[in-house]
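Novice: I've put the structures underneath this note.
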Structure 1
Amino acid sequence: MKFILGTKQGMTQVFDQSGRVFPATVISAGPVSVTQVKTVEIDGYNAIQVGFKDQKESRVIKPLLGHFKKAGVSPKSELREFRTEDAPTQAVGDVIDASTFEVGDVIAVRGISKGKGFQGVVKRYGFHGGPRTHGQKHTERSPGSIGGGAGDGGRVAKGKKMPGRMGSDMVTVKNLKVVAVDVATNTLMVSGAVPGRQGTLIEIVSK
């Protein structure tokens with residue numbers, strides 16, 4: 001199992017050997033340091049905890065500061081845990097960088113999507129809205145009836161699609177491919193789009 005943390009840098013285009021062009025996302029991947037190794041015998045499950053991005057000691061709480069010192073790793077601003085099926089082969093203090101991945105690896109990318117604020121049902125769920133004629137005036141983009149009649153028990157049912165905050169959700173995109181690896185700059189190029197804005201923290205996993 002391969003995994004790493006990174007930040008989204010933006011999108012570009014990549015040409016394959018036949019000259020076809022594909023959209024690709026540039027991700028600054030790692031390096032990350034292994035801060036803890038968990039095993040079934042001790043913790044009940046196998047996992048590897050990694051830290052990403054150096055942080056000032058003054059900005060780290062004391063329990064975490066002790067955790068990093070015990071691992072022999074400089075303080076990090078981001079900590080993530082990746083579960084593994086088998087016992088981890090990495091050791092505390094090991095560094096994982098972009099060289100872990102190869103061109104052609106199929107990966108899953110996880111991150112927080114762009115926040116779009118409070119939106120109506122037309123943008124949020126793709127509602128068509130009301131008719132544009134026949135006396136219509138101010139309700140072209142309204143949701144229409146939301147229930148609440150006798151058939152609904154006199155209330156609005158839970159999960160009803162209504163206006164509200166859109167985006168800022170944890171999103172996983174599967175079956176993306178690594179199209180380029182630059183070990184010198186710890187950069188990965190991934191086919192297609194990944195969640196989030198520029199600078200969003202991204203989790204990359206490949207089995």
Structure 2
Amino acid sequence: MSARPERPVVVATRNLHKLDELREILNPLELLPLPDLVVLPPEVGETFAENAAAKAQAAHRQTGSATLADDSGIEASSLGGRPGVRSARYAGPSATDAENLDLLLAELAGHLDRSVAYVCAIAFVDHDGVEVIREGRCEGTLAERPRGTGGFGYDPAFLPDEISDGRTMAELSAAEKHAISHRGRAAQAILPLMERP
């Protein structure tokens with residue numbers, strides 16, 4: 001029989017939206033915010049998995065705790081997979097979510113193929129430094145205009161294939177979103193690996 005990690009897990013992110021979502025998905029696991037003094041490496045990896053692992057390992061080295069890190073983004077088929085790992089800074093290093101979304105909407109204007117995918121890699125490093133990584137995907141289409149007030153990032157224009165009534169991610173309840181989202185799927189895939197004998 002397995003048990004959840006005995007001690008809290010530090011989440012290697014400064015994005016409070018991600019922390020809140022992971023807490024909802026992985027409840028009742030105790031997830032702690034990243035201490036202010038921890039320095040995360042720049043996201044320079046070519047894949048989501050590389051960036052997630054680098055953040056989780058850096059946080060583990062500096063805290064000595066088990067750590068969890070996510071790297072995620074959106075890939076547009078018509079743009080060769082862009083913005084991909086650059087999703088959070090697509091419109092510039094300090095761009096807002098709205099600016100990133102506006103740029104993607106502008107770049108897809110006029111494209112017949114508006115298919116997109118959300119991708120998330122989650123890395124978990126246990127107290128002994130052992131690392132595991134799992135990925136999750138959610139396929140969809142980019143709406144022409146944003147709708148809804150829930151979620152964050154590209155959610156207001158992301159129409160998930162599995163929702164047949166035309167709602168965007170930002171119009172779903174938290175439970176509906178977590179059941180199909182890239183982050184929800186990656187978190188559920190890694191949860192058994194976080195459990196201990």
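Every number here is computed from the coordinates shown, using simple stated rules; none is lab data. Every value quoted in this text rests on a predicted model; they were computed, and no experiment measured them. Cβ atoms are built from the backbone, for glycine too; each structure is taken alone.
Novice: By the measure relative contact order in percent (Cα under 8 Å, 6 or more apart), tell me the structure among 1, 2 with the highest figure.
Specialist: When relative contact order in percent (Cα under 8 Å, 6 or more apart) is calculated for 1, 2, structure 1 comes out on top.
Novice: Moving on. Out of 1, 2, which one gives 16.0, 51 for Rg and Dmax of the Cα atoms in Å, for residues 85-132 alone as computed from the coordinates? Please list the in-between numbers first.
Specialist: Details: 1: 21.7, 65; 2: 16.0, 51.
For Rg and Dmax of the Cα atoms in Å, for residues 85-132 alone, the value 16.0, 51 is produced by structure 2.
Novice: Match the computed value 0.80 of FRET efficiency 1/(1 + (r/R0)^6) of positions 37 and 173 (r between Cβ atoms, R0 = 35 Å, to 0.05) to one of the structures 1, 2, and report its label. If you can, show how the numbers build up before the last one.
Specialist: Numbers: 1: 0.80; 2: 0.45.
Comparing all candidates, it corresponds to 1.
Novice: If helix-only ellipticity at 222 nm (-39500 (n - 2.57) for each DSSP H run of 4 or more, over all residues; to 500) comes out at -9500 when worked out from the coordinates, which of 1, 2 was used? Please report the intermediate quantities before stating the final value.
Specialist: Working: 1: -2000; 2: -9500.
The correct label is 2.
Novice: One of 1, 2 was used to compute mean count of other Cβ atoms within 10 Å over residues 13-20, and the answer was 15.1. Which one was it? Walk me through the numbers before you get to the answer.
Specialist: On the way: 1: 8.4; 2: 15.1.
Answer by label: 2.
Novice: Let me ask another. Quick check: 5.5 is what I get for distance in nm of label points 7 Å out along Cα→Cβ at positions 69 and 141, calculated from one of 1, 2. Which structure matches?
Specialist: Details: 1: 5.5; 2: 3.7.
For distance in nm of label points 7 Å out along Cα→Cβ at positions 69 and 141, the value 5.5 is produced by structure 1.
Novice: Quick check: 70, 50, 36 is what I get for Cα extents along the principal axes in Å, calculated from one of 1, 2. Which structure matches? List each step's numbers first, then the result.
Specialist: On the way: 1: 70, 50, 36; 2: 51, 34, 25.
Traced to structure 1.
Novice: A value of 0.10 was derived for FRET efficiency 1/(1 + (r/R0)^6) of positions 77 and 157 (r between Cβ atoms, R0 = 30 Å, to 0.05); which structure in 1, 2 was it taken from? Before the final figure, lay out the partial values.
Specialist: Working: 1: 0.10; 2: 1.00.
Traced to structure 1.
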